[in-house]
Structure I
Amino acid sequence: MGTGQAREAARGPNAMPAGTVILILSALLGIQPLTTDLYLPTLPALTDGFGAPMAQAQLTLTALLLAFGFSQLAWGPLSDRFGRRPILIAGLAAYAVAATASAMATSMEALIAWRALQGLAMGAGVMCARAIVRDLYSPVDGARVMSKGMSGLAVIACLSPPLGGLLSDLFSWRAALLTLAAFGVASLALIVWRFEETAPAPKPGALAPTALARTWLHILRNPTFRAYSALSAASYGGLFTFLAASSFVFIKVLHLSKTEYGLLMCSVCFAYLLGTFLCRRLLLRFGVRRAIAIACAITLTSGTLMGVLALAGVSSGEHGIWAIVLPQYLFMLAHGVHQPCGQSGAVGPFPKAAGAASALNGFIVMLVAFLMGSWLGNHLDDSVFALTNGIWFWSVLIALTGWTLVQRDGEPERGPDKAR
């Protein structure tokens with residue numbers, strides 16, 4: 001078998017074609033940005049429609065992400081015990097039901113509750129996507145395959161904001177949430193008809209509390225897991241800051257329409273798509289750690305530029321939109337490198353406990369997002385500074401993580417995986 005074929009080869013006698021794997025990864029990973037980005041243009045309309053304060057509208061997003069993070073702690077061991085396929089079917093079915101109920105909510109409290117359930121169900125798909133990559137590929141090849149799946153994610157993310165803005169303008173925010181239900185049903189059909197089980201032999205003891213605690217402790221003690229989890233969490237923290245604050249800043253402060261905001265967000269997601277292509281080029285030429293170091297320089301440049309322009313008053317002036325968006329393009333370009341490398345790198349050392357490792361990584365990332373969302377809910381005002389200073393903060397943290405922890409501990413430990 002040639003080198004190119006070896007890179008694409010999946011372990012196991014019943015491996016799915018590489019194209020099918022990428023399609024499934026794109027759908028499972030893409031469900032997260034679809035659930036958040038399609039919904040972003042509707043946030044100001046929610047505050048007006050329900051007569052709710054901004055902080056309560058933010059809860060519809062942060063509650064979803066908190067449930068998403070915690071749910072992975074359960075989905076991961078369950079998928080190690082019973083396999084990825086039954087967990088995916090259960091999770092996607094529940095997601096479709098919760099999305100439909102969200103669209104029919106009659107109060108902000110009901111919407112928050114259903115969005116939380118939607119986040120819980122969404123955790124099954126995203127967690128299993130990371131575990132599937134580790135089931136089938138080595139850590140180095142996994143980063144490249146993950147970047148391909150995230151290219152599909154980026155396409156979905158590009159289409160989501162303009163579609164959400166258009167649906168909200170033509171119909172209402174309820175139409176946007178019904179679109180999520182349709183995507184959940186389509187993803188469920190894809191899994192039922194095309195997905196073949198990738199998990200190793202079922203682990204009967206995976207759910208035993210003592211064994212589970214021992215596995216999680218083993219994972220948390222691994223320096224490679226900690227380095228890549230810190231990178232992926234910090235990078236997503238910066239992205240989430242933009243996602244959670246941008247609709248209020250661009251629509252309420254800078255006076256874009258919801259459709260204009262959606263198109264702007266589409267262009268931001270396109271920069272992320274380019275970043276996933278850049279990731280594969282950098283990986284082939286420089287390897288994982290040097291690719292991340294280069295991307296960190298781009299990240300720090302983007303955050304510093306955004307922060308300085310805001311402090312200089314440019315972001316609140318005539319060209320305020322571009323003083324935020326142009327640096328954000330750079331941030332998203334580097335994010336397209338950090339996320340595939342961070343997510344696959346965190347799970348890489350644990351081929352026998354990929355579900356548990358994926359779950360812990362996802363929980364850490366979403367905990368960071370929840371904390372940032374809670375802070376933004378209390379600090380968003382009639383200025384751009386909560387957004388710009390937040391991006392600046394995360395860009396510094398990303399660069400410090402990528403230049404220190406990842407460079408020191410980013411090489412997976414040699415030897416067999418000891419997690420059970």
Structure II
Amino acid sequence: MSTPQPLPFLEAHDEEVAAIIRGEEHRQEEGLELIPSENYVSQAVREASGSIFTNKYSEGYPGKRYYGGQEFTDAVEDIARERAKKLFNCAYANVQPHAGAPANIAVYFALLQPGDTVLGMDLSHGGHLTHGHPVTYVTNIFNFVRYKMKDVETGEIDYDEMRETALREKPKILLAGYSAYSRELDYQRIADIAHEVGAIAMMDAAHIAGLIAGGVHKNPFEYGFDIVTTTTHKTLRGPRGGLILVRDDEEIAKKIDKSVFPGLQGGPLMHQIAAKAVAFGEALHPSFKAYAAQVVKNAAAMATVFEREGVRMLGGGTSNHLILADVTNFGINGAIAEAALDEVGITLNKNVIADDPNPPMRPSGIRFGTPAITTRGFTEKECMRVAELMIEVLKHHDDINVKERIHEEIKALATKFPIPDAPF
């Protein structure tokens with residue numbers, strides 16, 4: 001097992017919370033995390049995240065703070081920014097966003113006026129809430145229009161429709177990226193469409209930032225994109241947080257800095273920025289490239305099992321770290337599938353599929369991926385076995401004996417591949 005986090009003061013002063021944390025440690029150790037937006041950070045990242053930087057207010061940016069005592073906060077934020085720029089080969093980085101959604105919103109407020117248009121991917125075809133879903137507040141301020149897949153069985157984006165919509169709607173931002181899409185995008189075509197209509201090309205790389213940093217997916221900046229936003233967890237294997245990157249436009253970078261602070265956030269979370277710096281340093285290590293490559297190989301291996309079993313996968317499989325599968329042929333919905341798999345120690349999430357006839361809380365699909373189990377050392381062999389066990393659970397979701405047997409196998413597999421303390 002990985003080294004348990006020392007909790008001497010917490011266990012002495014708040015046994016109730018300490019016990020809950022120990023319970024979560026146990027859950028993570030004995031189960032398999034397949035939610036594609038989750039991962040395991042190193043002990044070094046955890047130590048930085050729990051460091052004394054949590055005590056410090058640091059409103060502003062390095063060299064331009066509003067409070068004193070910033071010698072070390074400036075130093076750690078500078079390191080985080082420089083490492084982020086090196087990772088993604090760009091000129092500017094803002095490491096202060098608390099999460100991915102605020103990062104996207106900060107860009108909108110930096111570059112748009114109320115009523116301006118953003119062209120983004122439809123949520124039901126793989127996009128994200130912050131790409132213009134009506135339940136979000138930003139849709140009351142900006143005008144969001146959407147593009148979709150041309151063929152949900154192959155994952156092909158309808159780039160002709162995207163261009164026609166862009167010519168008609170004249171968006172100020174053309175937004176690429178997704179949260180439940182399993183193929184790569186044609187960055188060059190998207191950038192060409194954006195610049196044809198005078199729009200900024202923006203990529204939300206929250207899910208695949210680690211694959212880009214690891215060199216197994218294309219870097220949008222190399223194809224003319226202006227802005228990339230991302231979370232710092234998921235495939236990047238860092239602490240929970242956000243990041244905004246600008247290719248080379250200083251004016252855009254300045255507007256984004258002002259939008260993040262003071263426009264949207266107050267004091268940055270310096271303990272998280274310190275942890276981001278550590279994670280970016282880990283991602284610059286040569287071993288991270290091997291990790292990113294294995295994530296993709298492992299997802300492809302799982303997809304072969306689902307294909308062999310005749311399970312419909314949106315996009316026809318995967319080219320990245322995740323799979324979106326339709327479970328209705330098993331006579332169940334995604335919520336039932338999620339609960340049954342959770343009972344055997346496999347954690348994933350229910351998810352809508354393209355043009356899903358079912359509601360979001362009882363959708364037709366499940367979404368799962370390989371970032372976390374790859375961190376534990378899984379290769380194609382283990383991933384194929386996990387996929388086989390998942391299929392068996394879906395077929396026998398109401399059979400207690402089957403689930404108990406599979407749960408024991410999952411625990412044995414998890415014990416064989418403990419969560420590592422270090423990524424290399």
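Values as computed for the structure displayed
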{"item": "Comparison of I, II - label where Rg/Rh (Cα atoms, Kirkwood Rh), for residues 177-296 alone is highest", "result": "I"}
{"item": "Answer label among I, II for the case where distance in nm of label points 7 Å out along Cα→Cβ at positions 65 and 401, calculated from the coordinates, equals 1.3", "result": "I"}
{"item": "Among I, II, structure where helix-only ellipticity at 222 nm (-39500 (n - 2.57) for each DSSP H run of 4 or more, over all residues; to 500) as derived comes to -27500", "result": "I"}
{"item": "Origin of the derived value 27 (relative contact order in percent (Cα under 8 Å, 6 or more apart); candidates I, II)", "result": "I"}
{"item": "Value 15.1, calculated as mean count of other Cβ atoms within 10 Å over residues 209-216, assigned to which of I, II", "result": "I"}
{"item": "Given 1.67 for Cα Rg over 2.2 N^0.38 Å, for residues 185-232 alone, calculated: source structure among I, II", "result": "I"}
{"item": "Winner on volume of the Cα convex hull per residue in Å³ once structures I, II are ranked, highest first", "result": "II"}
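Bear in mind that the values in this text are calculations on the coordinates, not laboratory data. Just so we're clear, the structure is a prediction, and the values are computed from it rather than from any experiment. Cβ atoms are built from the backbone, for glycine too; each structure is taken alone.
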